[in-house]
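In the part that follows, the structures are each spelled out as structure tokens.
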Structure P
Amino acid sequence: MSIESMVLNIQSEIGNIPKALIRKEIFKAARYFCSQTAVVKESVSVTAPAGSDLVSIPNPSDQLMALSIQVIEELNSNQYSQPEYGQLAINAAPSIDLDLTITVSCRPSPSATTLPDILNYWDQALEAGALYELYKKPKKEWTDLNMAAVKKAELDSYVHDAKQQSAQGAQAGSRRQKLRNFT
């Protein structure tokens, strides 16, 4: 679903709110959703220079901001850490330049004008998040703390579902269960 469709859905639920404010809240909800769930993942290439144990992780694009390292194909998980956003610490400084392919979880950058395609699947979560933010705004004609609580619960449910799906994406697949005899 497009951002404009989400704006129209939100306007039909709440009423005549400025479209710019709704877009702002949709992007805010998208950043929150992505930071909580790691559903948006991108690969970036980095060269770790010889003798350096700290490497900067670039953002995948001007629309996306790298949050956390998910996988580094060339290293085991016990060979590196992430001390801060945008940094990779290699436990033992390499003696030669290392070319690394890093999969990072991302969120829309503060200057983003578009959302990643994968968030089309989670459009209802983004709408719930935007509605939550709008309903809880103080001293507005559309302020409704009861509806804000409902939309927050709905958003939390979507976040929970997305976390589960994101975690299951890293598994090898379904496994056959061996049932035990009832005794």
Structure Q
Amino acid sequence: MTTEEYNTKLEERLNKASETKRVYDLAQTIHKQQVKRIFDEGKKAGGNIGQYSSTPLYAVKTEFKTGFQPKGKSGALLFKNGKPHKSMYLREGYKELKQVQGLESGFVNLTLSAQLKNDFANSLSITGDEVISGVSQPNTGKAEGLEKKYGDDLFTLSDDEKEAFKSAAAQCVTKYLTGTE
């Protein structure tokens, strides 16, 4: 094999390794890790997302999937005039709202209805020659509000995820250059 033939073969292998679909497959693996980190472990790229508020609040039925029991500050089901409460007083605030429903309340994991998690988890797509992630229109405002509240590094890749991607990409390229795949 001549040097020119070898270079052509190497270039073909390199082009094959950099196909968008292959990059998508690598990105999908890292994206799954990112979803787990954010929504299961409650971590943003720079550390823990935070703690749920324990400031007392009144919550209405629509904020609950389960566990809603209308009651006032004193625990009474009725006002003094005999009318029923339409909201539930939660002495421990949003943290208690999560607890009452049997959801994680020890740390912020951005999961109440799981709509944002499911949307983000399934958002990876190929646009032209780029692999991108995000959320659909109904969740865009929610995601932007959460980034404003918890920081811009909420939905970005962590250093570990970036390194894992680089390592997996390097292994992929090495396999193609050596002809082992």
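Key figures for this structure:
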item: Structure (P, Q) behind the derived value 30 of relative contact order in percent (Cα under 8 Å, 6 or more apart); result: Q
item: Answer label among P, Q for the case where mean count of other Cβ atoms within 10 Å over residues 28-35, calculated from the coordinates, equals 16.9; result: Q
item: When distance in nm of label points 7 Å out along Cα→Cβ at positions 52 and 84 is computed for each of P, Q, the largest belongs to; result: Q
item: Top of P, Q by distance in nm of label points 7 Å out along Cα→Cβ at positions 12 and 132, largest first; result: Q
item: Per FRET efficiency 1/(1 + (r/R0)^6) of positions 44 and 60 (r between Cβ atoms, R0 = 35 Å, to 0.05), the highest-valued of structures P, Q; result: P
item: Structure from which 5.4 was derived, distance in nm of label points 7 Å out along Cα→Cβ at positions 92 and 148, options P, Q; result: P
item: Origin of the derived value 4.6 (distance in nm of label points 7 Å out along Cα→Cβ at positions 4 and 164; candidates P, Q); result: Q
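Just so you know, all these numbers are worked out from the coordinates, no wet-lab data involved. Computed from a prediction, not measured in an experiment: that's the story for all the values here. Cβ atoms are built from the backbone, for glycine too; each structure is taken alone.
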